[in-house]
Structure 1
Amino acid sequence: MKVIYCGYRATYGAYLMAALHVGIYKGAQFPSSQFIKAHFDSCCLYGEQYGNLIYVGLDESLNEIYAMGCNRFFSVIEKAHTNIGKIFKIEEELCHIDVSRLEGLLPRLIGFLLARNINIKLCQKLFFWWFSRKYRFFAKVVERQKRELKKPK
């Protein structure tokens with residue numbers, strides 16, 4: 001199965017949840033500032049890319065985990081992936097998870113400022129603040145999502 005975490009931008013909440021799912025970030029312990037800085041750097045580099053799948057890794061059930069930015073078109077992308085699979089007879093099961101509602105507005109503001117090279121230090125501080133506020137919440141959501149994926153259908 002392929003699990004795709006979809007956010008407004010791929011590198012904020014979607015990547016955070018995918019990294020928690022794979023185990024890059026350990027849900028119980030808060031990551032070091034070095035990890036958070038590297039996450040912010042990826043936001044600077046790839047934050048404006050929409051529709052590109054970012055491979056994050058495999059989980060313990062050997063599901064492939066991805067992050068993707070969808071802007072406001074989650075339902076369109078979900079339907080497109082599903083129907084392309086049907087057209088080309090790809091039997092791989094897809095699970096799309098919409099993260100954009102959970103992220104809040106701060107990642108959009110940070111992305112807007114970064115795209116225009118406006119005060120990167122301020123953006124970094126805002127990102128660290130957002131990350132520290134959302135980390136535990138996202139860790140709980142990911143654990144719940146992993147349990148849902150393990151349930152037989």
Structure 2
Amino acid sequence: MKGELRLANLETARDPGFIEQVKTALDLPADAQLQLKHSARAAAGAVVEYDVTLPVRIVGAEFGAADGVTVDERVRALLRFDANGARVASQVSPPDRRHLRLVKDNLRKLAAANAIYLAAPDETIDPDALRARRQTWYIQADARGQKRLRRALIA
């Protein structure tokens with residue numbers, strides 16, 4: 001099993017350093033976000049469950065301004081540890097393909113309707129101006145430089 005992972009106690013599951021080790025052991029991307037959902041002692045050890053937010057990049061000319069946009073997908077990671085704290089099993093659920101297909105379909109429709117505005121990285125967005133142009137969505141780079149789709153809300 002890749003990456004030796006040891007759970008000293010249930011509180012360890014919340015430790016940021018341990019969470020980084022979990023990412024490595026499960027081959028998750030460095031920018032994946034893990035949040036402890038549940039941890040419990042089991043008869044033969046412990047079980048730890050995380051909600052994982054995976055960045056997924058959507059690529060294709062059919063997405064217009066949204067080509068290369070990053071969306072967040074939620075998955076689940078479940079780890080089992082023996083009585084000595086050694087990892088004995090782990091599983092990461094795959095991203096929901098149906099949901100990703102719906103996201104892509106929606107992006108195609110928005111692109112075809114020219115409803116997405118491509119903003120500069122540090123541009124201040126005027127929601128009223130975007131809505132007046134019928135561009136209720138905009139794309140702007142986040143702190144990591146990834147293109148993110150945002151809704152132009154009422155200011």
Name the one structure among 1, 2 that helix-only ellipticity at 222 nm (-39500 (n - 2.57) for each DSSP H run of 4 or more, over all residues; to 500) of -6000 was derived from.
2
Out of 1, 2, which one gives 17 for relative contact order in percent (Cα under 8 Å, 6 or more apart) as computed from the coordinates?
2
Can you rank 1, 2 by Kirkwood radius over Cα pairs in Å and just name the one with the largest value?
2
Out of 1, 2, which structure matches 3.6 when distance in nm of label points 7 Å out along Cα→Cβ at positions 64 and 136 is calculated?
1
Comparing structures 1, 2 by FRET efficiency 1/(1 + (r/R0)^6) of positions 24 and 112 (r between Cβ atoms, R0 = 35 Å, to 0.05), which one has the largest value?
1
Matching task: 0.45 is the computed value of FRET efficiency 1/(1 + (r/R0)^6) of positions 8 and 32 (r between Cβ atoms, R0 = 25 Å, to 0.05). Pick the structure from 1, 2.
1
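Computed from the coordinates by the stated procedures, all read-outs in this text should not be read as laboratory data. From a predicted model like this one, the values you see are computed outputs, not experimental measurements. Cβ atoms are built from the backbone, for glycine too; each structure is taken alone.
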